[in-house]
Structure 1
Amino acid sequence: MSLDAKKRLLREMLFARRFEERCYEAYVERKIGGFLHLYPGEEACAHGVLEAARVGHDYVITSYRDHVHALKSGVDAKAVMAELFGKVTGTCKGLGGSMHIFGVANRFMGGYALVGGPFPLAAGIAKGIQMQGGDEICICFLGDAANNQGTFHESLNMAKIWNLPVLYVCENNLYGIGTRIDRSTAVIDQYKRVSGYNIPARQVDGQDVEVVYEAAREA
């Protein structure tokens, strides 16, 4: 990665942090309603992975913690913020809110409120790519708690037997709401959980954008 690229990524991550901080302020001021799931401290994960992707060409789907993924996918920041404020100029005309940011023109297929919901959707998008003979991939971001849902196993099994062009990225923040990972999950190292499906996986420091970028490029 060039020095200029590193500087640009730093600026983008700082913008993402400030964006999320402003969201928090507006939420506390009760200007933003509904649920609000923020991304401070995890910026390097989305930016590292999507820096290695072909933004606007590859498909991206994520969970309810979706603001920064949308921004890095090229969705207009004003449209994202407008969605949080319930304005018609938002990405879903103000009807989706924080957990349902969407940008079809950027191939950002949305954030989803259901825990584990994006797993099969990503597999479906990847199957569609495969059937149409495209060279795109689908990148699916999910938290560690989502890996305890049945859709995790079903989707990974299908992804393997059909050799789907999908990359699953586990953003492990060690907690599912207020429950520590060691109190809810038998296998703490999440990357080991896919070994039963013969899917290659690796664990990297999600707060080091360069390391994440290199891992995503390899994938």
Structure 2
Amino acid sequence: KSYTYCDKAWQVALTFDDGPGDWTGELLDYLMEQGIKATFFVNGNNWSCIYDKPYTDFIIRAHKEGHQIGHHTWSHKALTEISDAEVHQEMQRLEDAFQRIFGFVPRYMRPPYGAGVHDARVEALMKQRGYVIVGWSMFDYDADFDDANPAGEHLVDVQEHKYNPGGAYITLNHDVYERTVKISTPFEVELLRTSGYNLVPASVCLGDPNPKNWYRNYKAPEKRN
């Protein structure tokens, strides 16, 4: 099953895809200043390699600071366009990395490009692997504009309140862009908070507030060599 909306009114899940990246650390600083817990749907080898410093340190820090870590596949392939075997490979390779780095595997995942949300084949494969699929229902278009013109009409969905007051939404943002960290996320946070929304991780907005339930296959992480 796939989820694109939160369970409770006046909740918004703040989520970030495609990292860790060069701006993840600064985003974590901002979220700490604001007292916000978010969800990071992490890739293994997309904008960076999850095994390389400082990117490993960024996601370890995110987890320690109470943010949720989710699975976003190893290399950001559209799951609807690859074979079952390739889907399993994309999932297993990142699961192995999570197991080494954290000593656990996430229960929540987001298919790259949303390709797999409400898709019967992908849903069946993810159920087989023990995952909850998280899509989105609020998008600030941070991936669709450049740093030279970072605002304007590209924040239109949020700015024009194209959502029902008191709704329950899951956002899509990307922690790999400077514009996301410095412009669109602060804009989004201020607008949503002043509108009365409570910002939470995706798992919390789906009725799963206990961080121990967000992960599985617990064991000791490996020491970095």
If distance in nm of label points 7 Å out along Cα→Cβ at positions 1 and 49 comes out at 4.0 when worked out from the coordinates, which of 1, 2 was used?
-> 2
Which structure, out of 1, 2, was helix-only ellipticity at 222 nm (-39500 (n - 2.57) for each DSSP H run of 4 or more, over all residues; to 500) derived from, given a value of -12500?
-> 1
Winner on FRET efficiency 1/(1 + (r/R0)^6) of positions 17 and 113 (r between Cβ atoms, R0 = 25 Å, to 0.05) once structures 1, 2 are ranked, highest first | 2
One of 1, 2 was used to calculate Cα Rg over 2.2 N^0.38 Å, for residues 9-128 alone, giving 1.05; which?
-> 2
Comparing structures 1, 2 by distance in nm of label points 7 Å out along Cα→Cβ at positions 33 and 193, which one has the largest value?
-> 1
Origin of the derived value 21 (relative contact order in percent (Cα under 8 Å, 6 or more apart); candidates 1, 2) = 1
If mean count of other Cβ atoms within 10 Å over residues 25-32 is calculated for 1, 2, the one returning 12.6 is structure 1
When mean count of other Cβ atoms within 10 Å over residues 177-184 is computed for each of 1, 2, the largest belongs to | 2
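Where a number appears in this text, it was derived from the coordinates with a stated rule and is not lab data. Everything numeric in this text was worked out from a predicted model, so none of it was measured. Cβ atoms are built from the backbone, for glycine too; each structure is taken alone.
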